[in-house]
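Alright, structures below, take your time with them.
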Structure 1
């Protein structure tokens, strides 16, 4: 195997005392050209020599964290602890991934988001804000994706708080031209499922079945 990058002599010490090394590509791969400088890693175990994964810009990967597959860490992002970034995942801008968190599939963590603990971000999940220490739930329903977006539950293009969904889900469905009862009940079930995880207090007083 022809290695795709090397550690350069350029170093920096971060606040925890860990010494990081800037990386440099030693061959062309993906959108990276031979000789191009990348971001910073503590050791070669942080970034695979296989596939086209890369640490770009001023991003940092250290500790026992690993980046492999076709994953990207870019901008000012930081990945550390025992975190894993793999497949087609991307961690960008000022996001942080740490602890035992895993970002896989086409997961995209960006903005000021922080993902930690045992959280596993996968599929096409996008996280831009907030601190997540458990896996955000995402469901592909019969018509729309259902997922959390900051403090809001998003179904398709509609975005409301969980209490708003519980109170107004039928009205919101009608405004979007959805009248089939089986579809309305399907998505009401998803709303309750999200409420149980993210806003259980909103379920107090909710009937088991809506008329």
Structure 2
């Protein structure tokens, strides 16, 4: 994905990357050094503590990855444990939003990528109702029969619907998403002139797009 976006730099697109650098700094000095090095690449690091990384990774690996690839997901019946993982996932998304609010300017477009940050649209919209938000899912979206077993299915759908545009690799994945919105949230999906598909939610039309990342 990065090479595909980086090519747009030559077309005048000004952008910043925000993400976890994959390291836990040993001290403040190391944190500042990493931040400075990444700034040269127009990257802004998000630093997370080891416990948050561990719990968030468990949630993504045991619940989201399996579910979105059409497996049931974790068989854990420990609701307290599941809640702990979910809270860590929410915390990570909120940390990203706090950083966004520090640097985002009026009129900026925020493009959120993949299932690690599916709550970010909702948290961002709560702080900036006028935020321009796009989301792209880099993996499948499961069928409604699979997705309905997910305990936090409603929260994730409502968050993604805070975006202006939601993108998928294929029409099958997009179809699974808007059928889930119809079934779980009782929303209306409409086809617009030009072949566009929109979901009506809270007085807004959310555009559903099918695009292949990296193919120009």
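What follows is calculated from the coordinates using simple rules that are stated; it is not laboratory data. Just so it is clear, the model here is predicted, and its values are computed rather than measured. Cβ atoms are built from the backbone, for glycine too; each structure is taken alone.
Looking at structures 1, 2, which one was distance in nm of label points 7 Å out along Cα→Cβ at positions 155 and 179 calculated from, given that it came out as 2.6? Source structure for this number: 2.
Computing semi-axes √(5λ) of the Cα gyration tensor in Å, for residues 99-186 alone across structures 1, 2 gives 24, 13, 11 for structure 2. Quick one: mean count of other Cβ atoms within 10 Å over residues 43-50 came out at 17.1 when computed from one of 1, 2, so which one is it? So the calculation was done on 1.
Taking Rg/Rh (Cα atoms, Kirkwood Rh) as the criterion, the top-ranked structure out of 1, 2 is 1, with the highest value. Comparing relative contact order in percent (Cα under 8 Å, 6 or more apart) across structures 1, 2, the highest value is found for 2. Among candidates 1, 2, the computation of helix-only ellipticity at 222 nm (-39500 (n - 2.57) for each DSSP H run of 4 or more, over all residues; to 500) that gave -5000 used structure 1.
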